[in-house]
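Alright, structures below, take your time with them.
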Structure 1
Amino acid sequence: MQQDVAPTDVSVALAAHQAGRLEEAVAAYRQILAVDRQHVDALHLLGVALQQTGDSVAAEALMREALALGENALILVNLGFLLQDTQRLPAAEAAFCRALELAPDLGDAHNALGKVLRLDGRLDEAEAHIRRALALLPVQSPQLADAYNNLGNILGQRGRPDESAAAYRQAIAAAPEVALPYFNLASHLHARQQWPEAEAAYRRALALQPAFAEAYNNLALLLGETGRAAEADALFHYACALKPDFAEAYFNHGNLLQKTARPEAAEAAYRQTLALNPTHVGALRNLGSLLFDGGRLADAEAATRQAILLAEEVAESHYNLGNILRAQGSGKSEAAEAAYRRALALAPDFADAYFNLGKLLAELGRLDAAEAAYLNALMVRPDFADARWNLAWLRLSQGRYAEAWPDLEARYAAGRSDEAVALPVLPFPVWRGEPLAGKSLVLWPEQGFGDYLQFIRYAPLLKARGLARLTVVCPPTLAPLLATVDGVDAVVSDSAALDAHDFWALPLSLPGGLGTTLDSIPATLPYVSVPPEYTARWRDRLAGEAVKVGLVWQGNPAHRNDAHRSLADPGVLSPLWEVAGVRFISLQKDPSAPLPMRPMPSRLKWGEDLGEELTNFADTAAVIAELDLLICVDTAVAHLAGALGKPCWLLLPATGCDWRWLRERRDSPWYPGALRLFRQSMADDWTPTLHALAGELREFVAARSLP
């Protein structure tokens, strides 16, 4: 029986191998080795083929078996590639170095060693070997483009971006149909915000390698950064479909989804990131921020603490933890402060951390420390509008008006995070303290109705400075009332009908422009009056002997502090119902929670719920004029009562109390003799305050009953 003879020449197997027919090549190499186990080339090339199929264990064994028969530089280089691919960099380095001992001018070995040295952070040595490879590799060598690409990576890491880009372009010139240099060039251009060029390079890489998941990920990042969120969203999905274990793509997609206000999808993306990589600090940190924004504070805290456990030195994580703890209330204030201070120890120029530390300290009543924190924030970031605004708020609440008014102008500065004032576009300049004699000025509305009612008092002072004409632009609901103010020449509700003036100003800018201090507040009351036609409507309707007390228990729900200033449950007013001889009259408009309409004691005389009948502020003023007392939360009707000189008892929250009521005072220098301040003693607990107010009301009624 004749035995089959294996080919002793590997050319047939190698041809199949080079054509990509790996299964055929592997079979041919094995046939050779079945006859001649010491066939070095067959051992070596079978190892290379098996590595390409993913069987790195068998591949390594075959290469080492070949080397045992005699050291060979090319086999050592391929073994080095295998060791590098399996993350054994020191062993790979040793293999490449031994190859160069055997063949010092082997360009492939220099290139391969340079790549390993770069991964090990030894950039000087890496660059030297890559440049040696470029000098040795022939122009037509397929490794030339790879060497230029490796040089680009090294130069980029060394902070030489222009040289890095040039190396990538040389790699592209050497191998125009290879995707990787296009991708690396695109990443370089992307980092320098050269958007169109970067996008074109990413798209070229994808045209050459359609399953290039990393290129889809980076292109999606670029599109998201340039405002093309829908395209970016689709590409992130594609990147993850191509590479289901691509944790970074899920993370980047989560960031896009969070930025574009899709919290549920963002959360799912972050959780998928963590399923693939439980130690992904960025995903934990951003998940914590997302949960914080959604009010899920306990879950947010857990995610953020895990991020800190994994990477304690990241300042942003401590900052986020401070925000989460602060939101959980005074019980965690000490821990919140510690978190902010840790963030600042790690990043002394972290302006937002100074700012939020300042807000926390202000809430705790540590005003000097809060002021220092705001000043630090402004030292780091002089254009930090929110810090300047909060500094103004803090100083105003202390009565330090001269210091505070300039910073109050930050309310309309660029970069305000909330309640930014929209400035008008008018064909004449804003007033900045110029002489007013013979001039005309437009007062333009801003923020709430209460601000206009408080600061319209400055109209006579403007006229005293020689202002010839004052026009007030305001919503129709304020117009009839503001027309009664001394010094107001015209009231306009349609700004399109506004004619030319010399200047315009905002109401809250008037105190600073006129140099108001705590001792020079223009506080002559009343400074508004009720138009006669409104008085007649309400006088007879509200006649009677009982003490008439108006009630307003809620403000505008869009107000930033409404959760603390308004009474979510008007049932807390029930201590008032026990005061005899009172006729309560509701002035509340659109209550989210009405007064309880359960049976009241017979001595309680209810008037009417007038809220829905009050068509504008003149109507409301006419009702207040007929009252003996108004009891209200901090909303515009308090300023209206004060401007009318009518008694008003104002309920003030412990959290976020407005600056104009100062601190701890029971009266207001803005409305002397008219307003009394009843301050909440414990955050969000109105019960003690209302019991105290009921006692005062009983005395008020008794005094009115005296002959």
Structure 2
Amino acid sequence: MRFIRPTSMLLLGMYGTGAMLLGACGGEPAPAHPEQAIAPQADASTERTTRLPHPGSVTETLHGVTVEDPFRALENGDSPEVKAWTDQQNAKTRQFLDAVPSREALKREIAELIHIGNVDAPYVAVAIPGERRYFHTKREGEQNQPTLYVRDKVGGPDRVLIDASALSADGTNAIDWWYPSRDGKFVAWGMSENGSEESTLIVRDVKTGKDLPDRIPYTRYASVAWVPGNKAFYYTRHPEPGSVPPGDEKYYSKVFKHVIGTDPKSDVLVFGAGREKTDTPSLSISPNGRWLVVTVHQGWAKSEVYLQDLEAKGKTAGKWVEVAVKTEALFDAIARDDRLYIHTNDGAPRYRLFAVDYKTPDRTHWKELIVEGADVLTDVSIIGKHLVATYLHDASTRIERFDINGKSKGAIPLPGIGTASVSGPYEGDEMFFNFYSYATPTQVSRVDLKTNKVELWDRVGEKFAGEKINVTLMHATSKDGTKVPMFVVAGENLAKNGETPTVLWGYGGFNINMTPAFSARALLTVRHGGVWVFTVLRGGGEFGEDWHKAGMLANKQNVFDDFIACAEEMVAQKISNPAHLGIAGGSNGGLLTATVATQRPELYRAGLSLVPLTDMVRYTHYRIAQAWIPEYGDPANADQFKVLYAYSPYHHVKDGTRYPAMLFTTAESDARVDPMHARKMAARMQEAQQAGAAADRPILVRVESKAGHGAGKPTSKVVEELADEMGFLFHELGVK
């Protein structure tokens, strides 16, 4: 089942790990000659006060600090003046990128990489004893969107259930999420348009392939739990616009119960009344339908768990029991018939697993099954009488089996060093895992838990011939002495002459793990003689909650210091130098690249800042950004404002400074990060560039139409986007 935790959808992290899985290698090589010089175009569209509508340039005093905001007017994306500015910027960017000599060759190469596709491990539905259905998504070839398939038996053929590429003529409609019923007879799925992630919940009959009349709007990032018998399900949805203050319809997610065939307006509110507007619930229900469990996510370092007995009568009917509340820790709940399982970092930064009796859920009665170890316990799947634990060891996956009481049964072998995730039915003896690495496209394996036999179940890129690459785990020393890992992906014969074009990719936030990924960007760079570096920065969860907390709130500067240290290590090891060093990141990683570009501009030649945040003083005013306050802090708070303002990249651009060449990207339908961040940052850096002597360092902004933060973007748009990104980097870094 494509279960996406609501917190992962609320964060910035489409560019954390998943969006790196954009393809592999293949296709004809690009021309061997260096890029020809492209003269940057004069920028007449960015002026400080006269061309933009009131208030234009704003200066205000916040918490005793004078804050200049010269391009405040660029926040209003609906104004005709800003639309005209955007059109001018896009035209200038298009003129520059289209003149890159190798762009079309790169585009053909990238298309072949992207068309390798991706496949997910299946959700296994148990229809009746002995009968199962296997649901999974797969995208191959020129499909714009993944297709949701179903197999009626483990070795049977795939049957198309939802062809997402056919949902719209231009491929911009997407399946945001999907939840099969326990017996596999129905699938609740969310559809959105133009990458907006504004889902409408729809129910599809698996046998007929037809959708039921039920339609439930406002189900962005929905979580769904089916009741046995399929007459109803519990789900989360946001309020109807107009029922809350303007802008708040993006928050206040609550749990409702829907009976199939009834008007959703009559759905009963089950959980969420009176809670904080940024609380985000997700659901699970025991297979027998008795126990309903709600996990409430409160940022990325705290959650709560509540339990309801759906068979309770009298005074206890409808009562919610507190299982884990008011504790500064993360709790994830897995509901089974006999007991509840809790995966938590409470008292264990690298996580552990407990079993909880439904009738005595008080913490004093919890039984520890899997203790905290040296590696981070990232996830646990309960499959029949088996506990399957997924760990991170040096930011790479390992999988270990345990019996139902927590006794280790040994490791499940993986194809190599890479990333894997597990799925399996709530009963039985089979499990699945998908696997990918820097040189391996996604493949899915089935494991017989009785015999430990592992066999290939599905894959993409069958004809892909692995690139001849070396992956080296290196470490840099950050400003405070912390050792920062990084995966250095290079060709077999890397010459340490200090002149190899090198790109550092980073994220560092929201407890997101940067693990080995099959990356079109990386493989393309290595194929053309460059080096790609995946940095493992504080703020992620690769080494547990302590690592995460060391890069959030008041510790956010550690993330930037870590990234800078990795760049300096590339220079110290004579792999590259500032004239050939590039930086790249998306979303929270876009904030990272924009920030380090302002803090150490002399260290890099070029950068990609993709769908970024850049104005940390006003970020909470737009989209769903108030949900990120637990990670970044609140500029309305005096102490937290000082931290945010101290690194906010938009506010630290200085006239006359020679900045790296930068490409900022954003999209009109981005439901997470408002495009105003990219607009304002590009405008301010262009202004600073004009005030100095850096006319050879272009500052460009690319605004995509009919696209969002990254989720649901059709491959046709992805190919164009990557051709622009990589063409820009290759040109600026001198990649041949």
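A short reminder: the numbers here are calculations on the coordinates, not readings from a lab. Remember, predicted model here, so these are calculated numbers, not experimental data. Cβ atoms are built from the backbone, for glycine too; each structure is taken alone.
To test your reading of the models, identify which of 1, 2 gives 3.6 for distance in nm of label points 7 Å out along Cα→Cβ at positions 261 and 381 when calculated.
Among 1, 2, the structure yielding 3.6 for distance in nm of label points 7 Å out along Cα→Cβ at positions 261 and 381 is 2.
Distance in nm of label points 7 Å out along Cα→Cβ at positions 413 and 501 computed as 4.0: which structure among 1, 2?
Answer for the origin of the read-out: 2.
Thinking of 1, 2, which structure, once helix-only ellipticity at 222 nm (-39500 (n - 2.57) for each DSSP H run of 4 or more, over all residues; to 500) is computed, gives back -17000?
The correct label is 1.
Using relative contact order in percent (Cα under 8 Å, 6 or more apart) as the calculated read-out, with 14 as its value, let me know the right label among 1, 2.
Comparing all candidates, it corresponds to 2.
Consider the structures 1, 2: one of them gives 32.2 for Kirkwood radius over Cα pairs in Å as calculated from the coordinates. Say which.
The structure behind it is 1.
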